[in-house]
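Colleague: The structures come next, written out as structure tokens.
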Structure P
Amino acid sequence: MISLKEKPDTCDRLPASNPSMETLDLMMSRRSLTVKDMVEPGPDTDQVEQLLIIGARVPDHKKQVPWRFLTIQGDARAKIGEKLREVFAKHNPDASSDILNFEENRFMRAPLIIAVISTATPDNEKVPEWEQILTAGAVCQNILIAANAMGFAAQWLSEWYAYDAEILSSFHLSKKERIAGFIYIGSPGKEPAERGRPDINEITQEWT
């Protein structure tokens, strides 16, 4: 397991910048690996805790913490899979057994899934809802980068079950909560190929 600095205590003095070519290299080449290409093992207990701690180190206007975590691993993956199959079959009565088996095994594709749950509220008098939602997205990205830095592969997905009321109820989400993302994490079973990236000159303007 990689060695990490101890988590800072509140009011500790922190460096204003952290020059690191290694970090820049990681971010220049970071690439999600398709979850179907992930294998065991996943992060151990200490690494999961580190991922969550790093995930939570995001800009957060007024310190509202408009997110929470739900980890899914081990036998729990199969248990929620039974629910996925049941709900999918209800919505798709003509689905074949192969499709139902695929739906049931969605959470079996990786050793660890971290659900980042947005708890943003529109009636927050301190921070606009949009800023709260953006913060939850930043949490997802932090976890992706941290997982890669630990030597794991990771992919940020939502898929249909992130928007299904019955599934969300099974995860004990309130009606105001939403899934910002399911972060699938495992060991890489292959190396991903680079995909097309935007031309920065085409999407950048200088305001004068």
Structure Q
Amino acid sequence: MVAEPFRSCVACRTGRPKSELIRVHLIPDGRLDVDLGGGSGRGAYICPRHVCLEQAVKRGEFARCLKVTLAPITVEALEGLIRERVSRKVAALLGLARRARKIASGAEAVDVALRRHSARLILSAADASADSVAKVRNVAEKSGIAWMQAMGKEELGAALGTAPRANIAVTDPHFAGAVMSLLDKIPVGMEARETAWSNR
């Protein structure tokens, strides 16, 4: 088995597998774009942490690594771009999982997946009610099932071609792993990242 190549974060200089980093690169119109899959070509790799993005922007690391002059970009704009790319790829994965019948959607179906331990990941909408999220999260944690929160109810429903969904269950380990890997690339603070990992 070929080992995955490592790259260093331009901010903290920590070496990590390419798949765990975000690749920032230049597109033809001269703007920065992000690649979540660690693609090829000239790019700058960075950890999915707010502090690293902030340092890279302040120190001009992207322009230095890409050897170009860049228009100013804010950390907020870059984080927004990353979130948009993550949401788009997660939605596509959930659509594939639904067509493969590897998704439990709807309150009753999610409850059944939790009780039968067939769920590999519970995904709660970011705008779901606190009571709904707490209930599902508690059951998932007690059952040793991964739980994460992302996207909105409308987005989750649209990805599955259904009405808005507060919670869904991914029942295939490969789809679940791919979704979790993508969601881990949404920039957060160190404390939030450690909390997210502790719930998996």
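Colleague: So if we calculate volume of the Cα convex hull per residue in Å³ for every structure here (P, Q), which label has the highest result?
Modeller: Structure P gives the largest value of volume of the Cα convex hull per residue in Å³ among P, Q.
Colleague: Further question: For distance in nm of label points 7 Å out along Cα→Cβ at positions 62 and 174, which of P, Q scores largest? Walk me through the numbers on the way to the answer.
Modeller: Values: P: 1.6; Q: 3.4.
Largest value of distance in nm of label points 7 Å out along Cα→Cβ at positions 62 and 174: Q.
Colleague: Using the calculated result 3.3 for distance in nm of label points 7 Å out along Cα→Cβ at positions 78 and 94, pick out the matching structure from P, Q. Intermediate values should be presented prior to the final figure.
Modeller: Details: P: 3.3; Q: 2.8.
Working through the options, I get structure P.
Colleague: Shifting gears a bit: Assuming 0.35 is FRET efficiency 1/(1 + (r/R0)^6) of positions 30 and 102 (r between Cβ atoms, R0 = 25 Å, to 0.05) as calculated from a single structure, say which of P, Q it is.
Modeller: Checking each candidate, the match is P.
Colleague: Can you tell which of P, Q yields -14000 when helix-only ellipticity at 222 nm (-39500 (n - 2.57) for each DSSP H run of 4 or more, over all residues; to 500) is derived from it?
Modeller: The structure behind it is Q.
Colleague: Something else: Given structures P, Q, which gives the highest value for relative contact order in percent (Cα under 8 Å, 6 or more apart)? Intermediate results must be reported in sequence, preceding the final value.
Modeller: Working: P: 31; Q: 21.
Once relative contact order in percent (Cα under 8 Å, 6 or more apart) is tallied for P, Q, the winner is P.
Colleague: Assuming 3.1 is distance in nm of label points 7 Å out along Cα→Cβ at positions 14 and 182 as calculated from a single structure, say which of P, Q it is.
Modeller: Here the read-out was taken from P.
Laboratory data are not the source of any read-out in this text; all were calculated from the coordinates shown. Remember, it's a predicted structure, so these values are computed and weren't measured experimentally. Cβ atoms are built from the backbone, for glycine too; each structure is taken alone.
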